[in-house]
Structure I
Amino acid sequence: MERSVKLSGFKALTFDCYGTLIDWEPDMLGHLQPWLKRNGVQMSDDDLLELNSKIMHRWEKAHPAMLYPELMANTYRDLAKELKIPADEAEAKRFGNAVGDWRPFPDAKEALAYLKKHYKLVILSNVDDASVAKSAAQLGNVFDDIVTAEQVGSYKPVLNHFHEGFRRLEKIGVAKEQILHTAQSLFHDHEPANKLGLHNAWIDRRAKRGGTVGASVAVAKRPHFDFRFESMAEFVAAHKKETGG
């Protein structure tokens with residue numbers, strides 16, 4: 001990891017929301033694991049999350065304009081087929097519509113309140129407008145802008161989110177070189193950041209879980225990152241240490 005740049009040298013942070021700020025895995029598992037157990041299926045949390053993520057990514061690639069709640073519902077239906085268990089339509093819809101109710105990581109809201117004093121804050125999310133608005137409210141509504149899959153018509157790692165984020169930030173005087181992309185997923189966020197020459201901070205939320213990817217997608221080679229933190233609290237602590245704050 002190269003540390004030739006300083007946290008204080010940026011004017012804006014772009015965030016992935018789910019997995020970085022919103023702790024989506026426990027709520028997904030809280031829905032899926034009881035369903036599997038009712039149908040006599042035993043599967044580890046990590047294996048279930050990874051299978052769910054692979055199916056979801058197939059839907060994202062095949063149907064880039066599909067809104068996230070429907071994509072999640074279809075992922076649930078295909079997961080049922082994969083595991084050879086019955087899919088309940090009401091449950092499929094509940095799974096899809098629960099996104100905005102997923103809870104933040106304990107450190108996220110306080111970290112964002114601090115970072116808001118130093119940066120423009122922008123979300124680049126694979127979720128729909130209505131769902132991410134509920135999540136933003138849980139996080140204190142501190143964001144200067146939110147770019148969603150619904151708005152750009154595609155899902156990361158396709159680059160549309162990033163280009164739209166650059167365009168909006170440029171309008172308020174922030175150049176690409178002044179942006180630090182801050183995210184957990186190596187696949188959805190850091191590989192695209194590398195392609196675009198974008199500075200990046202890896203929030204390695206799964207660092208203590210043995211390197212498993214969870215609700216993301218595995219990458220063949222670890223991307224470059226300028227900073228690595230295991231939490232948003234660590235990010236804030238590093239910023240305070242650097243700036244004397």
Structure II
Amino acid sequence: MSSNGTVHLRVSEGVASILIDRPEARNAMTWFMYEKLGEICEQISSDATVRVATIRGAGGEAFVAGTDIEQFSAFSGGQDGIDYEKKIDAMIERIETLPMPTLAIVEGWAIGGGLAISAACDLRIATPASSFGVPIARTLGNCLSMSNYARVLATFGVGRAKRMLLLGETVSAQEAKECGFLAEVAEVAELDAKVGAICTKLLKNAPLTMRASKEALRRLVAAGIPDGDDLVRMCYGSQDFKTGVDSFMQKKRPVWTGS
């Protein structure tokens with residue numbers, strides 16, 4: 001496997017199992033991996049034999065620990081941030097608009113882009129040690145797209161969303177279960193059996209009813225989302241963002257200036 005990582009697909013008995021595979025980097029997403037994930041979504045969306053899709057990270061340490069930060073080092077201004085967020089939005093929307101129910105299987109960190117991918121799925125199951133967050137106020141000094149802010153708000157509520165985004169706190173698996181973000185928390189030894197049970201339930205349900213329901217809910221959440229390019233341009237075009245990326249790469253704590 002190259003340092004760019006990859007994403008695998010296996011289809012068996014109506015279930016498409018998607019594996020995000022870059023465990024040496026905690027499955028941090030490269031551009032190649034995002035593109036591969038998008039291609040897989042396109043492939044299974046037109047496959048009538050697929051009734052359920054699951055997404056999982058390889059290695060057991062992380063679901064996805066965000067986007068590979070090294071890729072941000074080439075950004076030169078706010079427009080790069082706008083282009084990036086639109087690209088990621090399009091990829092996340094491919095997951096969200098899949099016609100079949102989707103299940104995120106989370107072991108370990110689901111951070112940044114990893115949180116977005118899991119939030120785009122219809123259901124989520126996690127191990128007790130898993131955690132969820134968007135610590136960009138502490139680490140990079142960038143921001144999310146309006147669509148991803150809407151997903152965080154819809155799945156965690158205002159109070160938790162502000163803790164995650166302003167304080168940079170992560171949410172434990174137990175708290176994520178209590179607020180409804182997770183359908184279930186399962187020990188590692190029981191995880192595969194629990195996933196199988198959820199998939200079996202979904203396979204027995206009416207496909208068109210589930211398709212209509214998930215799309216209706218998606219439209220309701222997405223309705224009226226305002227433009228946020230000004231916010232993205234402000235953050236990605238800032239000196240703080242450059243400082244955040246440089247500090248992250250050098251494993252230093254950034255010193256923010258608000259400029």
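Worth pointing out:
- Comparing mean count of other Cβ atoms within 10 Å over residues 38-45 across structures I, II, the highest value is found for II.
- When distance in nm of label points 7 Å out along Cα→Cβ at positions 142 and 198 is worked out for each of I, II, structure II gives the greatest result.
- Comparing mean count of other Cβ atoms within 10 Å over residues 46-53 across structures I, II, the highest value is found for I.
- In terms of mean count of other Cβ atoms within 10 Å over residues 94-101, the structure with the greatest value among I, II is II.
- Structure from which -0.94 was derived, log10 I(q)/I(0) by the Debye sum over Cα atoms at q = 0.17 Å⁻¹, for residues 86-205 alone, options I, II: I
- Looking across I, II, the calculation of relative contact order in percent (Cα under 8 Å, 6 or more apart) that yields 20 traces back to II.
- Each of structures I, II was scored by volume of the Cα convex hull per residue in Å³, for residues 30-77 alone; the highest score is held by II.
Every read-out reported here was derived from the displayed coordinates using simple, explicitly stated rules and does not represent laboratory data. All values derive from a computational prediction rather than experimental measurement. Cβ atoms are built from the backbone, for glycine too; each structure is taken alone.
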